[in-house]
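Nothing in this text is a laboratory measurement; each read-out follows from the coordinates by a stated rule. These figures come from a predicted structure and were not determined experimentally. Cβ atoms are built from the backbone, for glycine too; each structure is taken alone.
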Structure P
């Protein structure tokens, strides 16, 4: 893999090939830090999948109920059909400021209180901003809650 340098805003995660005094995304001053970035190799760009299944008719699929992980938020558990399915991905979307990050952090905290380990990935807030949000929500059970600010999916994985 070829390694290059990028400059990332420590407040919002915006990346630039050169240092900038002011972030064009969040308008914060002197928030850029130099980071190493490994571009994916040509071979890494080949799409692979864990599943080699062929399409099947819906009527032929055997449906089975799976155990769900309760989030501790009654209405969210109801919307999710009883909780989170282990190994699944849940996309939370909506307009800015409606509470997506807040509810995600609340769910993460609740899951750690139930003995689970959580990785909370934010592409918009720095780890310090996430900690401040957690404190505003009450004293977090942060013993099993890991947080990271990252927008590059290959680095997250």
Structure Q
């Protein structure tokens, strides 16, 4: 399915939509990697998925969604996205709390992947097209989101957990 970035190859690298689409592709690749990983590598990929989704959800909830709420026609899309984030966060917490080798990990990661694919499809297919019409400074918003993303990843690298909204 073509995305807004595919339609406009000249989109700035730091556009908010470009940043989110890059995150989406990254997480999709992690889910694919999970399918073929084995043993400890599989456990590590599951945690990589969880971290990427936590950071992504936080930048959307703290910066992106509030910024776009007033410029889109269908605000229900944002409400649904927030509910979808809450459901994903629940599964993420369960996956992170699991013991190594838990037999339900694969099922939970698979369900999380299905939820995320649905969420991405709605964002890129319904929400993003309502935003890309010049009503918002997407480059400035993208820089702000990229800064928060780096801050959150730095916290994790320093041994902390990402902040929760």
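Looking just at relative contact order in percent (Cα under 8 Å, 6 or more apart), which of the labels P, Q belongs to the structure with the highest value?
The maximum falls on structure Q.
From which structure (P, Q) was mean count of other Cβ atoms within 10 Å over residues 18-25 calculated, if the value obtained is 12.5?
Structure P accounts for this read-out.
Using P(r) over Cα pairs in 10 Å bins from 0, in percent as the calculated read-out, with 10, 38, 36, 14, 2 as its value, let me know the right label among P, Q.
Going through each structure in turn, the value belongs to Q.
Identify which of structures P, Q gives the largest calculated value of distance in nm of label points 7 Å out along Cα→Cβ at positions 114 and 138.
Q
For which of the structures P, Q does the calculation of helix-only ellipticity at 222 nm (-39500 (n - 2.57) for each DSSP H run of 4 or more, over all residues; to 500) return -6000? Provide the component values of the computation, followed by the final result.
Numbers: P: -6000; Q: -22500.
Corresponding structure: P.
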